[in-house]
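Q: Read through the structures below before going on.
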Structure P
Amino acid sequence: MLVVILSASAVYIGGMVLNDAFDADFDRQFRRERPIPSGAVSEQRVWQAGWSLMVAGVIGLAVQGWWTAVLSALLAGSVILYDAIHKRVTVSPVLMAACRFFLFLTVASVGERGVTGQALWAALALAAWIVGLSYIARRESRRGPMAYWPLVFLAMPGVLVWLVHGDQPGMSVIITGVLALFWTLWSLSHTVARAQPHFGRTVSGLLAGICLVDQLAVAPDPSGTVVYAALFLISLLAQRFIPAT
């Protein structure tokens, strides 16, 4: 499990580093405070670090088995494709969601039961959440009223939980669902129906809410609920020191 965690994190961080490398020309024109255009690090060093992390992460995942190797390749491909074209296409939030989707399934494939139907539902729920918050995040750099159709995607985790656990929800599922609903509404309150929406607060809240979406995936297990609730609080605390947007 430690190898899987470190390898998945290497893919994630490698994608973050390569994102700056792919965006170097754009940043030189519009965001000169970024590490590469500001001279804090050379572009060549960024490319080397990004690809090294990506390759190391994929190898660490691929050795876990054939299915994990296939899914880790799809994960890495989604990350690289997003980094390469996200500035030029309007469907970049879908590509970002694909990264989370394949990450979920890659890790699930290492488990004893592999990629089950429940794991697939959970991956779809997280992907929908990412699509919704990413389209809202795009409004930070644009003017005009907020479009409300992304809210449909934010509701998908709750819908999928009802489909999976609706017959016997259990107290832990109900508590987790209520908490996720409350946090979603609170995050959206900074943006929806406001004359001067604060997209940054909404996006920061929804990013921390990823922990709650993951918590819904393991809601029938009370011990998992405690773990993800703790991670949710840690995410909020970390945002005080590292801006989420």
Structure Q
Amino acid sequence: MDLLGTLRTLQDEFGETIPRVDPAAPVAACAPWRARDLVVHLARVHHWAAGRARRRRETPLGRGPFDLVELYTACAAELRATFDELGPDATSATLVGPGPVTFWHRRQVHETLVHLWDLRACGGWDADAASEVWADGVDEVVTMFEPRQVRLGRIAPLTRGVALVAEDAARSWLLGAHQPVAPVVEADVTVTGSAKALGLVLWHRAAPDEAGVVVSGDRTALADVLARRITP
């Protein structure tokens, strides 16, 4: 997957959506945020990630108010320029310790995709990407975010396994299998659907029924897992 090309496309779509949305529109998945808060948040995250990629503290952007399009465009460009300058073999400060700058290529793709979905939802529209992109976002939650949440003590280790099957990407995962304490070894419930649907469920953007996934097995196990902060 071309992460940097995908990032540019998603950032461009986000920037083009900003003036089409009422800045005061509520962001359903991030209450009590308004659209303006969402735009500033993603701009700040891009700016912060550029600093982490360079292994240095970023210069604060200030409190605003901001011209939303101008702010987002500048921070998106800064992030891409940082990646271009560092090259893929550079070592960065990642969320799981020192690691390749490509960690941030991936992380910012999925941060942008989820928030593009949020922003477009403010206007009553959908946001989409290739199934392989959504599938990689599911993989990020399963292999990085959920184990990290356990390691940081933000959630207790999962005791019930959730199998995830992305039919359109021919990929599957076992949520809880990568946690550092008592890894899950078998599934209590299986959730099958598109990679996008699985991603929206894991990021609490849609309930399983709303996402149109098929749930087989113990639904209480799925409800237990989704009630936890498996993502930050």
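Q: Of structures P, Q, which gives 4.9 when mean projected area of the Cα convex hull in nm², for residues 130-209 alone is computed from the coordinates?
A: Computing mean projected area of the Cα convex hull in nm², for residues 130-209 alone on every structure in P, Q gives 4.9 only for Q.
Q: Another one. Which of P, Q yields -24000 for helix-only ellipticity at 222 nm (-39500 (n - 2.57) for each DSSP H run of 4 or more, over all residues; to 500), as computed?
A: Of the options listed, only P reproduces it.
Q: One of P, Q was used to calculate distance in nm of label points 7 Å out along Cα→Cβ at positions 74 and 98, giving 1.1; which?
A: Computing distance in nm of label points 7 Å out along Cα→Cβ at positions 74 and 98 on every structure in P, Q gives 1.1 only for P.
Q: Let me ask something else. Using relative contact order in percent (Cα under 8 Å, 6 or more apart) as the calculated read-out, with 14 as its value, let me know the right label among P, Q.
A: This figure was derived from P.
Q: For mean count of other Cβ atoms within 10 Å over residues 2-9, which of the structures P, Q scores highest?
A: When mean count of other Cβ atoms within 10 Å over residues 2-9 is computed for each of P, Q, structure Q gives the biggest number.
Q: While we're here: Taking distance in nm of label points 7 Å out along Cα→Cβ at positions 58 and 90 for each of P, Q, which is largest?
A: By distance in nm of label points 7 Å out along Cα→Cβ at positions 58 and 90, the leading structure of P, Q is P.
Read-outs throughout are calculated quantities, based only on the coordinates presented, and are distinct from any laboratory measurement. Note that the structure is a prediction, hence the values are computed from the model and not measured. Cβ atoms are built from the backbone, for glycine too; each structure is taken alone.
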